[in-house]
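Colleague: Each structure below appears as structure tokens.
Derivation of every value follows stated rules applied to the coordinates shown; laboratory data play no part. Keep in mind that what you see is a predicted model, and the values were worked out from it rather than measured. Cβ atoms are built from the backbone, for glycine too; each structure is taken alone.
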Structure 1
Amino acid sequence: MTLVLTGKVQARSLVDEVVERLEAAIVTGELPPGSKLNEQALAASLGVSRGPLREAIRRLEGRTLVERTPNIGVRVAELSSGDLNDLLVIRESLEGMAAALAAENLTDAEIDDLERLLSEHGSQKSVATGEGYYQESGDFDFHFRIARASRNKRLISMICGDLYDLLRIYRYKSSTMQGRAAEALREHRDIVAALRSRDPVQAEAAMRRHVRNARLFAAMALKAAEEARAKA
């Protein structure tokens, strides 16, 4: 009998590694919104040449995490407090709908996987200390998983489309406020409990409550950052 292994090994290029490092730096605020990217300094700090760095920046530009202005250069993208509030109000409805659909469509195995994902998130030292709740993009992101579980292609595109990565910056910022990281994790678990009970109404309510809270804390974090910049 021939044994076959599932799950192909994925080769990672240097550019992939640089993209991942820059993405994490942007989302966590190590490279804050609005800050200009100095290619020479970044290349030196990452220990790479400017070729791979430039390709990584182009990829992040395509994901709206950075923006290029002629004669000025590349900066980390940012949202005004008004734009952020408007977007998160819309996201509350969209992600609530996704959670309701997910309650009807998820398999037991997929719900088990969500619980395992949250266990991994809960093991983060930063969550326990309240420093922040960092989620990588795609399958490592709870919100991405719920959107995909809706099985609605247009809804998935709306939630995980152009502004998905940019909003991750502000989701992370909201989690850095006092007590928010642990509370966000508890809210995620409440959503999974509603999914486990196959209750679309409760799942939608739990998700909407979670996004609403994230919006309030993101606004607080943005205001604090603006006040800090004004004092600098």
Structure 2
Amino acid sequence: MQQIALDIGLTPSASLDNFLAGPNDAALTHLKLWTSSAMRSPVPTYLWGETASGKTHLLKAVREALREQGASVGWIDASVHEPPEFDRAWSAVLLDDVHLYTAVQQHAAFNWFINAQTEQRWVLGAGALPPADLQLRDDLRTRLGWGHVFALHVLSEAERRAVLRQEADARGVFLGDDVMDFMLKRFSRDLGSLMQLLKQLDGYALSTKRAITIPLIKSMLEHA
């Protein structure tokens, strides 16, 4: 059955608080400690894992946390084709989807890494593979792997069900097994998207004074 990517309303900004860690609690705890510390360690951190394990969410969450503190950061992902020069005003350098970097992006990332080390700035990187398996230039690959490395894991279906059930209970919403099955089969299994769907369903059910059922979900999609 084809899954539907959720695109209803505004998705909330990524934050460390709305990241549902599951088996990834060690990485989340590490990032929360680093972003809340007045004396931040310059030792780099690298996150790796498959799609939907939460890598980009965590990088964006760190960026938002630092921005809320008035800090600026450098950011490269696969869409930044011509990265700017390193800025000494940056508090950190964030490198997302490093496994997709072109030669130009790899050159910039290595330059940023060297400057960040010189200026005692933090580097947080993320990719689909562990450092040793990255098809990158040797000097960048080895630097990504010499600090803290965390493997992120996608939540199992049982864990996603448990989190959805817990959130529904907290909202005072009943989700039948048929509704849960429909949500998990028909929509993106990314937990952040599922939680946003539940939020939208809760609001729509309240506005229409109806229980959350499969027909209600279909009605909401038709009126979105």
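Colleague: Thinking of 1, 2, which structure, once Rg and Dmax of the Cα atoms in Å, for residues 23-78 alone is computed, gives back 11.7, 32?
Modeller: Answer for the origin of the read-out: 2.
Colleague: Using distance in nm of label points 7 Å out along Cα→Cβ at positions 199 and 215, single out the structure from 1, 2 with the greatest value.
Modeller: Answer by largest value of distance in nm of label points 7 Å out along Cα→Cβ at positions 199 and 215: 2.
Colleague: Moving on. Taking helix-only ellipticity at 222 nm (-39500 (n - 2.57) for each DSSP H run of 4 or more, over all residues; to 500) from the coordinates of each of 1, 2, which one would give -21500?
Modeller: Answer by label: 1.
Colleague: Computing log10 I(q)/I(0) by the Debye sum over Cα atoms at q = 0.12, 0.16, 0.20 Å⁻¹, for residues 55-158 alone gives -0.58, -0.96, -1.19 for which of 1, 2?
Modeller: 1
Colleague: Can you tell which of 1, 2 yields 2.5 when distance in nm of label points 7 Å out along Cα→Cβ at positions 111 and 135 is derived from it?
Modeller: Clearly, the read-out refers to 2.
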